[in-house]
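Nothing in this text is a laboratory measurement; each read-out follows from the coordinates by a stated rule. Computed from a prediction, not measured in an experiment: that's the story for all the values here. Cβ atoms are built from the backbone, for glycine too; each structure is taken alone.
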Structure 1
Amino acid sequence: MDLEKFDMKPWRIGIAILIVLAIVGIVAFALTWRSEIPAVAEDAQPDVERTLASKGYALAQLGNCASCHTAKDGKPYAGGLAMPTPFGTIYSTNITSDRDTGIGTWSEEAFARAMRKGIDREGGHLYPAFPYNHFTKASDDDIHALYTFLRSVPAVRNDVSSNDLTFPFNIRPLIAGWNFLFLDTDQLEPVSDQSEQWNRGRYLVEGLTHCGACHTPRNIMGAEKSSEKYQGAMIDNWYAPPLSGDAARNWQADQLDNYLATGFNQDHGAAAGPMAETAVNLSQAPPSDVEAIAVYIASLNDGKGQRLTPIDNQDIDVSASAHDLWVGSCAKCHESTAEVGPSKALPLSFSGAVRQSSPANAVRTIVNGIDAYRDMGGAYMPGFADILSNDEVAELAQYIRRRYSNEAEWSELEDVISTARSSAKGKE
């Protein structure tokens with residue numbers, strides 16, 4: 001073979017490379033480009049039907065919309081809440097009817113596309129911190145109701161801060177690749193051998209209430225690990241415990257229903273952190289939907305969980321200082337085995353936070369307390385951030401863990417306590 005015939009001039013190699021790059025660019029553009037949907041004219045706003053808007057409000061409560069789209073001390077749904085992620089900070093968007101900074105120019109078609117495909121009205125990719133990978137399961141009727149409700153929310157002008165993401169995660173078109181790998185747009189089909197209530201619960205849990213967004217671990221790309229669905233995960237430095245598996249077997253449907261609707265169950269304790277906000281929202285949702293959610297989640301463990309029996313290892317060998325901390329800080333409310341009082345201070349062997357593998361929830365409750373339900377007559381507890389040192393918090397947490405559970409002592413408490421204390425000072 002005469003190899004000289006196959007020699008290529010440098011300029012030919014350059015042209016070949018340019019052609020390849022052009023093809024790659026065209027393919028990438030085709031994969032990432034989405035068209036803009038025309039804005040709704042200012043004089044063509046839809047009339048808001050009260051009954052439909054009420055249904056949309058209930059769906060918004062189920063989906064925790066206000067919790068994410070309302071900044072601290074901000075107007076409801078006006079956005080601006082900072083959401084830390086491993087890739088940087090994302091600020092939630094304004095979803096009021098303001099035309100300049102909200103979604104006042106969005107048609108229902110644009111809203112549905114954002115909910116199901118993560119694409120905004122202008123054709124830009126939304127980051128999956130907005131859980132469209134769950135909302136894609138929402139029905140046309142529910143999306144219509146949600147859209148109707150949000151059109152009824154008074155317009156609030158709020159220029160939300162720009163996201164602060166590291167390179168290359170600040171390049172939105174890359175989300176097209178994420179969607180290609182992880183976005184499942186299939187609708188849920190009813191399971192024929194399950195009840196209507198169970199199917200309703202499944203529809204809500206997998207869709208609008210997006211439970212997996214908090215209770216499922218994520219991979220290095222920020223996508224939920226399908227192989228570890230509902231196995232528990234850290235969220236906002238709180239631990240969202242497993243909803244299935246051995247760690248969740250003690251939950252029964254009636255207990256879950258009570259806990260979700262009120263933020264408290266006498267056999268398991270009080271919701272705190274992000275779950276407290278969820279419970280407050282669910283308290284405004286239709287009771288039948290909350291019960292359906294509980295029935296479905298309980299079914300992940302066959303709904304046959306065994307009720308807990310009290311644990312009190314009073315004979316444990318502990319230091320006098322640990323016992324004194326318990327007596328001075330906790331015993332008055334938590335040592336009694338009688339009915340819980342107004343603060344809902346139950347015996348701690350029933351507390352999910354005490355039994356969990358992560359110390360995050362127990363430590364943050366000791367440091368920050370629980371205050372989410374005080375104005376509703378629900379569970380509350382003072383925080384001890386200004387009273388106890390880090391060493392004392394650690395000593396008290398380990399005392400509670402050893403006395404009121406049969407689980408191994410927690411490890412690496414120092415970082416968890418530092419994080420909890422930063423939160424108590426408003427730094428998180």
Structure 2
Amino acid sequence: MSRLRRRLTVVSRGLTRLPVVLLLAGVVLLVGTPIVTSQLPGRQRSPALVGPPLRTGPQVGGAALEVAIAKAQRRLVDVPKDWSTWADLGSAYVQQGRITGDPSYYPKADGALRRSLELESGTNWKAMVGTAALANARHDFTAARDWGRRAEALNPDSGSVHGVLVDALTQLGDYDGARTQLQRMLDVEPGVAAFTRASYDFEQHGLVAASRDALNRALAQASSPADRAFCRYYLGELAFHNGDPQAALREYDAGLVADPTYQQLYAGRGKARAALGQSADALADYGRAVQALPLPELLIEYGDLLTVAGKPDQARQQYDLVATARQLSTANGVSDHLTAATYLADHGQAVEALTEARAEWSTRQTVLTADALAWALHRNGRNAEALDYSLQATRLGWRNASFYYHRGVIRHALGDRDQARDDLNLAMTINPHFDAVQAPIARRLLDSLGGGG
């Protein structure tokens with residue numbers, strides 16, 4: 001058992017610290033008072049989310065961001081050596097790339113941030129944070145960690161510094177380091193960005209109630225439509241991934257009321273509607289989402305829904321776009337072997353999937369990469385080796401149905417029917433709708449093994 005120290009600080013609108021004691025999932029959180037010790041299961045930390053690769057905190061809305069970019073550009077026409085504005089512009093381009101799903105903003109961000117550092121390299125922590133955020137967006141997490149460390153040495157009192165380090169260290173599998181940075185972020189800048197990261201930390205431990213509470217705290221702090229939509233989206237994701245599509249739908253709908261331009265909410269709503277049997281509405285929502293935000297993971301989900309709906313030609317169009325989106329990302333410096341590995345393993349390209357999974361594992365050993373490698377090895381008939389990685393994937397207690405589905409299938413292939421049934425039953429208990437294509441396969445295999453209720 002490991003003892004973890006945590007202080008979550010809630011700041012009221014008047015910036016008054018409010019001491020509150022919460023009891024969540026057996027974890028005592030003393031808020032706004034000296035650090036207390038709480039016990040969590042003695043497991044290592046895990047990286048990111050099912051869903052977007054980084055839960056980075058709230059994002060400025062598209063219109064506000066465009067205004068900020070235009071303002072910075074005008075300023076630089078008049079004062080071309082203003083290194084601080086160059087840093088602001090570069091960071092805004094990173095955010096623009098994230099919210100639009102257009103990686104062509106990343107080279108623009110790179111240019112602006114490099115220019116800022118050329119003009120001022122010694123004290124320019126803002127450009128270092130922006131460069132770290134850019135590296136995170138491109139999935140170069142080692143570079144993100146290194147830039148974040150440099151920024152931290154200059155300004156340890158900035159929440160954004162600790163935020164980029166939380167993201168990088170989580171994705172590198174340095175979970176203790178990520179927890180330390182999260183604590184520092186909560187200490188110096190408690191708010192939406194810190195609470196959403198805390199929520200993800202809880203989620204990976206399987207502490208669903210605590211994760212939900214942290215998101216609700218973030219929502220209470222949210223002051224803009226984009227912030228509220230962001231919080232609602234992840235409340236919906238948490239509900240969906242824990243088997244409650246109806247509650248998820250309510251959160252997605254509430255997010256769209258707050259900000260109807262937040263495109264991932266349409267994909268979330270589509271996912272929930274599909275689980276509730278509302279196929280036509282689900283497809284319409286996904287169609288809208290991928291039109292505005294053609295991320296590979298959303299294209300894959302849409303293609304899978306179309307496959308299940310008996311529309312193979314339309315599904316193939318989405319799968320073809322996955323390859324196009326990956327090419328565009330690669331051309332703009334983004335490396336994402338993880339999404340490719342799982343996609344290829346599930347779509348008949350086992351050898352290629354293993355190549356992608358090994359490439360990702362060589363740079364970061366996380367539970368998500370362990371799961372992807374396990375599944376790719378299974379698809380290549382290497383089940384004994386696959387089980388070792390699958391056990392690594394499930395070591396945290398994260399209630400991730402896909403992890404247990406994969407482990408159940410691997411154990412079944414090894415002839416261990418009893419443990420296979422237990423794993424599959426757990427997967428379906430956590431979320432019987434975890435994947436449009438794979439969940440029905442899991443149910444059929446579980447039934448063949450005697451079912452699980």
Structure 3
Amino acid sequence: MDVHVSQSSVSGSARVPPSKSYTHRAILAAGYAEGATVHRPLVSADTKATMRAVEAYGGGVERSADDSRLTVEGFDGRPDVPDDVIDCANSGTTMRLVTGTAALGDGLTVLTGDGSLRSRPQGPLLDAIEQLGGRAESTRGNGQAPLVVGGAIDGGRVSIPGDVSSQYITALLMAGAVTPEGIDVELETELKSAPYVEITREVLADFGVETEHTDAGFTVPGGQSYDPEGGEYTVPGDFSSSSYLLAMGVLAADGPFEVRGVYPSAQGDSAIVDVLERMGAAIEWDREDGVITVERSGLTGVEVDVGDTPDLLPTIATLGAAADGETRIVNAEHVRYKETDRVSAMATELEKMGARVTEEQDSLTVHGGDSELRGAEVEGYDDHRIVMSLAVAGLVAEGTTTVEGAEHVDVSFPGFFEVLADVGAEVHWEE
């Protein structure tokens with residue numbers, strides 16, 4: 001689906017969708033439990049993949065009519081061997097988290113996904129499972145899906161790099177809680193995207209599971225049970241998604257623009273508030289009410305380290321293209337291993353729109369002072385975050401911007417373009 005965004009303004013307020021990161025973890029945590037009710041989940045293409053995986057392992061997921069509630073019947077820490085291959089579609093989070101689950105099974109589980117997911121690295125997690133005595137193989141021998149995993153691991157100690165994906169650590173912590181011995185995770189390198197592990201630990205704590213951050217890495221004692229208070233869990237709003245709403249407000253608001261549903265949590269992407277403040281945005285956060293108010297502001301480029309916040313790179317690149325001076329995004333090499341190479345994608349597409357950029361292996365510099373955005377036909381790379389960031393750029397580009405593959409916003413922000421239209425953006429599309 002192509003979406004056409006013309007230079008226009010926005011006004012009023014918008015509510016962020018529930019967090020994709022928390023929803024994935026809550027669904028799987030409820031699967032590890034006897035069961036639980038997950039309130040206000042994000043029901044999207046990615047989280048549906050996690051629901052299917054829980055069902056494949058012997059659990060069940062029932063969605064309410066309005067998708068405001070998931071009733072999960074768990075497999076109580078003992079996953080069945082799936083009857084069929086688990087298709088994780090385009091969800092890297094699903095694949096990595098449920099690969100850990102597969103290592104608990106008495107038999108073998110086969111996991112695969114679409115072309116993009118089959119190109120993403122899984123080797124360190126496979127190696128960790130083998131260190132624990134499990135079987136974990138890439139069918140093509142390249143550390144990428146399809147994967148064959150099993151072994152009924154008992155726990156133990158593993159050594160794993162921290163600079164490829166924090167999701168490996170999340171998978172081990174979630175599975176390790178129900179092993180007899182627990183799992184000690186020793187990090188071989190600095191941990192990138194560290195806040196995502198803290199999200200995991202926050203969710204696990206809410207489900208009654210203890211973890212510890214150690215000098216070497218992380219540990220989770222074994223023999224634990226997943227048991228949320230009252231059998232219920234509520235998903236918070238998503239800060240990654242809020243970044244697009246905040247950016248459109250700062251760049252194109254006609255008067256104060258409110259973003260609702262953004263409460264303090266372990267989400268690293270709340271750093272977008274600090275980034276906007278540093279760039280000179282008029283922004284106020286009422287943490288108690290979960291409301292951030294922004295106004296159209298003149299921005300100045302800054303340097304931003306995205307080592308812990310890789311999902312913010314596309315948004316920051318768009319802000320940089322509309323700012324004065326240079327915006328330098330550093331510590332970004334791991335951002336190349338997402339749904340697509342987001343560093344290269346944003347460099348290529350912003351250049352089509354008239355921005356001047358400098359791309360290096362570990363950084364992206366946007367020369368805002370030398371950029372004058374204009375409408376263009378841009379590619380979304382089947383990547384929800386690229387699509388939404390380019391759509392925001394279209395609000396301040398002269399003329400009309402056509403974003404290809406816009407349907408992929410369903411991964412994390414279903415209804416994104418309806419929200420744009422509701423707040424006054426000039427946007428149209430054909431189903």
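To test your reading of the models, identify which of 1, 2, 3 gives 125 for volume of the Cα convex hull per residue in Å³ when calculated.
Numbers: 1: 216; 2: 139; 3: 125.
Structure of origin is 3.
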Query raised in the report: Of structures 1, 2, 3, which gives -22000 when helix-only ellipticity at 222 nm (-39500 (n - 2.57) for each DSSP H run of 4 or more, over all residues; to 500) is computed from the coordinates?
Result: 2
**Report entry** Among 1, 2, 3, structure where percent of Cα pairs over 17 Å apart, for residues 298-361 alone as derived comes to 43
**Finding:** 2
Query raised in the report: If we compute distance in nm of label points 7 Å out along Cα→Cβ at positions 202 and 418 for structures 1, 2, 3, which one ends up with the highest value?
Result: 1
Query raised in the report: Quick one: distance in nm of label points 7 Å out along Cα→Cβ at positions 130 and 290 came out at 2.9 when computed from one of 1, 2, 3, so which one is it?
Result: 1
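As an exercise: FRET efficiency 1/(1 + (r/R0)^6) of positions 162 and 266 (r between Cβ atoms, R0 = 30 Å, to 0.05), calculated from one structure in 1, 2, 3, equals 0.40. Which structure is it? Each step should come with its number before you reach the end.
Working: 1: 0.05; 2: 0.40; 3: 0.95.
Source structure for this number: 2.
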Query raised in the report: Can you say which of 1, 2, 3 returns 0.70 when FRET efficiency 1/(1 + (r/R0)^6) of positions 242 and 386 (r between Cβ atoms, R0 = 30 Å, to 0.05) is computed?
Result: 2
